[in-house]
Structure 1
Amino acid sequence: MGNKKNRFIIIDGNAVLHRAYHALPPLTTKKGILVNAIYGFLLVFLKAIREFQPDFIAATFDLPAPTFRHLKFKAYKATRIKAPDEFYQQMPKLKEILRAFNVPIFEKEGFEADDLIGTLAKIIQKKQVFPEIETIILSGDLDMLQLVDKKTKVYALKKGIKETILYNRNKVLERYQGLKPSQLPDFKALKGDPSDNIPGVPGIGEKTAIKILKEFRSLENLYQELERKSEKAKKLKTKVKEILIQSKDQAFLSKVLATIRTDAEIDFMLKRCQWGKYDKKKIVKLFKDLEFYTLIPRLPGL
């Protein structure tokens, strides 16, 4: 992949496991244990290692406790159908495998995995151990795109788990018709997000939200212009203006819900995340127990 950079892969554990669970048929071992999500996750994990040759890796997971978003807005994610037990039953074994690979796992009550990813990405950028560390966020969730910058990219699962796309700043601009990664929380604040039950502003869709943000840059700036009744604000359609004024509180609440936090308190040490040294015998045994024979030759360093 050209010049070797110091690379740090951060895995969005729940998102990748969830995607794998739905992408693969219900694979079971001879003992009848369902392992499709773990198998799919490992396919993605091993592919990313081959492709990026990372120096550091960490994984993040959600915890069942309510987050600060649920406390601010009770209906947050309320419309989401809970994943079946067969999905959650595979999580402890996956975490055991990640620990055997010496991949540290970050989880924190009150925060989503997204916030831990945002926090890790920010901490990594501040580390001056190397001239530059490129962060690759491995996820099936496009909410992560707001974290993209010069040193942070998102390796997103496109369809199922086989197709992937690496988002840099230009790819985000292309996908959102000129919106910058930093404007994506404002975009969701206006158009809402049904998958997370973020309300947004009623009647404002994707096109209008993009048009408004290209003109006003941010939610804060938009409402300042509306309050000042500036020339720019006067150009907005009367109906759009009325809806925006009526829904101001909801728009700002939606922005808080849509914004990935980067300030979670976590116990982070770069050297703990160093990738490469793991007990191969232990991993091979775990893979054999789960009947993942085809994955054994793909293990790095074998």
Structure 2
Amino acid sequence: MNKIVKKALSALSGYDADLLNNYDKTRQFEKNARPYYNKSSCNMMERILHIPEGNGMPERDILVRAFSRDGKIAPLMLFFHGGGFVTGDFDSYNPICANLAIQTGYKVLSVDYRLAPENPFPAGPEDCYAAFQQIMSHCEDWYQTDPKQTVLCGDSAGGTLCFVTSLMARDRGGMMPCKQLLIYPAAWCDYREDVPFPSVQENGTDYLLTVKKLRDYMALYASSEEDYKKPYFSPLRNTDFSGLPNTLLITMEFDPLRDEDEELGRRLYRDGVPLKYCFIPNGIHGMFSLPPATPITRNIYRHIKQFLGVTNVER
């Protein structure tokens, strides 16, 4: 990594926000920092999913926003946004979802799942699972697409939710995605002490996503001490990874989550899950949010398109 870039990242990382007490200010900052979304760049439609009471969750509505490159019929990709389960913003991810639709040719459905701490674990995963199952049950009527072609995608915490949604579908006998795209997900989710992955300390001070932020995110996300050991909270707490869909797992060289993602890949491979593992040199956590023309982000999209088997889609 360029020394000047590394020095700038280190300086920016030193200003750790007090997430535990000011997460609302961080949400507003992230919303303001996202580039303006030009609706003309992508067709957009919204649908409200009514979710009945179940799995310990109340009756509720979930907003889903669809992004389409040209408005034509296309396979579906459900997208779960990142933000540590706390600060990610559904609206601020509009440019990212639009770019994903333009780059892949898929119809990208962004899911407005509930955030912690107002709605701590397991609200987020249950929303993602419920939205996925309802869309899978109606996608032929609503979107004229084959549910067997539907894929899941998410970055950071959204990648975790993507993986947990597949786990829930397997464990509960629900409909499964044909593929899942995990972009630097959190796989361990307990960063308080004795973390068994060296990259958390190696990359946890100078590359924007710090150990302090990781601890704060998880403290706000967890509803109890027991949550940290639950498989739907911490994917690496699972003992059986078999039966999960074909997986693309993308990690960054200077991401504190790098080593736990590598371990997740090893366990998927061990249990017979078709896997493409991609290590991005010089990358840091959050780079998928940058414009597709950015070299490292372009590399991420290259792996995504190869995995999906699409070519010459972007314009």
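A value of 69, 45, 33 was computed for Cα extents along the principal axes in Å; which of 1, 2 is the source structure?
Matching structure: 1.
Who wins on distance in nm of label points 7 Å out along Cα→Cβ at positions 126 and 198 among 1, 2, i.e. which is largest?
2
Out of 1, 2, choose the structure whose coordinates give distance in nm of label points 7 Å out along Cα→Cβ at positions 70 and 86 equal to 2.5 when calculated. It would help to have the intermediate numbers written out before the result.
On the way: 1: 2.5; 2: 4.4.
For distance in nm of label points 7 Å out along Cα→Cβ at positions 70 and 86, the value 2.5 is produced by structure 1.
Which structure, out of 1, 2, was distance in nm of label points 7 Å out along Cα→Cβ at positions 174 and 238 derived from, given a value of 4.3? Mind showing how you got there, number by number?
Details: 1: 4.3; 2: 1.3.
The correct label is 1.
Which of 1, 2 yields 15.1 for mean count of other Cβ atoms within 10 Å over residues 62-69, as computed?
1
Of structures 1, 2, which gives 22 when relative contact order in percent (Cα under 8 Å, 6 or more apart) is computed from the coordinates?
Only one of 1, 2 returns 22 for relative contact order in percent (Cα under 8 Å, 6 or more apart), namely 1.
Bear in mind that the values in this text are calculations on the coordinates, not laboratory data. Bear in mind the structure is a predicted one, so any value in this text is a computation, not a measurement. Cβ atoms are built from the backbone, for glycine too; each structure is taken alone.
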